[in-house]
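Multiple structures follow.
What follows is calculated from the coordinates using simple rules that are stated; it is not laboratory data. What you see is a predicted model, and the numbers here were worked out from it, not measured in a lab. Cβ atoms are built from the backbone, for glycine too; each structure is taken alone.
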Structure 1
Amino acid sequence: MEIAITGHKRGIGRELTEQLKDMGHSIVGISRSDGENIRRIAHTASLIEPCDLFINNAISLYAQTELLFEVWHRWADSKSQHEIWNISTKLCESNNDVYIRGLTRRESMEYRNRKMSLELAHEQLNAQPSNTKMVLIRPGNVKTQSFSHPDGVTAREYVKNLLIDLKAC
C-alpha cells in the first residue's frame, strides 16, 4: 500500500513511517525538513493523491484542515477505496481549554482550536457519500516534544498500540 504521511520526520509521524515501512508499505513522506510545506495545499495534495492512505498528521495553522478538504474532494468521485487518518488530540474531548505544558495559554488555545477545526471537517466529510474511509485519532499524553509530560508514553509505544487497535495494513 502507498501511504502519504505529513510530519513524517518527528514524533508520531516518524513512528508511523518507521513501523508502516517495516510492515512493507511504501511511504510518501511530507515534512518541512525535506523542503515541503503543507500550507502549499494544492502542491501537497498532488503528492498525496496517488496514494491509498493519507495520514494527516502535521499541523501548521489551519493547513491540516484545508489539506483534508482538498484531498477528500480529489478522492470523492474515485471508484478506488481510499483512507484518511486524521491525527487530532484528546484535548478536543473537553469543552474547556486545557493548558499544554510548554506552551503559553494562547498557544494552547490556538492549538486546540485548530484541532477542533480538523475534527469538525472530519465529521462533515465523513457524513458525505464517498469511497474514502475516515478515521479520527486522538492521541493523549505522548512524548513527542522536549516539554512533553514525563509520564507520557513514547511515540513508538503509542503507534505500536494504535496500529494494533486499527488492525492496520
Structure 2
Amino acid sequence: MKPIIALLFLASGISSAQAPTEFALNDGRVRFHAPATWTAIMEKRDGNPQAIAFQVPNAAAAGTDDAADVTVKTRQLGSPADFGAAVADEQERARAQAGYEADGTADAGQHRYFVQRGGTRYLVRDSFRLVGAIAVEVRCRRPLLAATPTGWSNDFDGGCDRLVASLQP
C-alpha cells in the first residue's frame, strides 16, 4: 500500500511541475492558451498595455543570439471603434523595424513581414483581434535559419494559429 501512495504522490508532483498553458490579461477579460513547451519569459499584467512574451525552443538556434518568440499584447481602447486605428499604429511600428519587407501574403486580421535582427532574417506574423474594447496583438517571430527543420517551423506556425484561435473574452 505504501508504494502505491508514494507513486501517487510522485505523480501528483510531476503533474504540478508542468508549465501553465492557460493565461489571462486585463483582469481575465482576455484569456488564451499557449503550448506547454513555450516558456513565459516576461509578463506585464498591470496598466495599459499588458503583455506576456514566450520563448519557443528551437534546437537550430542553440548557441546563437537568435530565438523564436511569441508576444501577446493587449491595449484597452476608448471604444471598439478605435480598433482600426490601433491596428494601423501597430502596423506602422512594424514597418519602422530594421530590414522591414512585406511578405506579400494577403490575410485579413494578419500582417506578415520580414525584419533583420543582427545578421539574421526573421519572419514575423502579427495577428489582431478585438475582445470587447481591448485590442489584442499576437506577434509570432521566428528566425529563418537554414538548420531549422520544416517540421519545427510548421509546429511553431500551428502553435501560433491555435493561440490566436483560443483568444476568449
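Could you figure out which one of 1, 2 the value -12500 for helix-only ellipticity at 222 nm (-39500 (n - 2.57) for each DSSP H run of 4 or more, over all residues; to 500) was computed from?
Numbers: 1: -12500; 2: -8500.
Going through each structure in turn, the value belongs to 1.
Work out mean count of other Cβ atoms within 10 Å over residues 86-93 for each of structures 1, 2, then name the structure with the largest result. Numbers along the way, then the final one.
Working: 1: 19.1; 2: 13.9.
Once mean count of other Cβ atoms within 10 Å over residues 86-93 is tallied for 1, 2, the winner is 1.
Taking mean count of other Cβ atoms within 10 Å over residues 126-133 as the measure, the highest value among 1, 2 is held by 2. Given a computed value of 22.1 for mean count of other Cβ atoms within 10 Å over residues 54-61, which structure among 1, 2 does it belong to? The correct label is 1.
Here distance in nm of label points 7 Å out along Cα→Cβ at positions 30 and 78 has been calculated and equals 1.2, so which of 1, 2 was it run on?
On the way: 1: 1.2; 2: 1.9.
Corresponding structure: 1.
Among the shown structures 1, 2, from which was the value 31, 24, 12 of semi-axes √(5λ) of the Cα gyration tensor in Å calculated? The value was obtained from structure 2.
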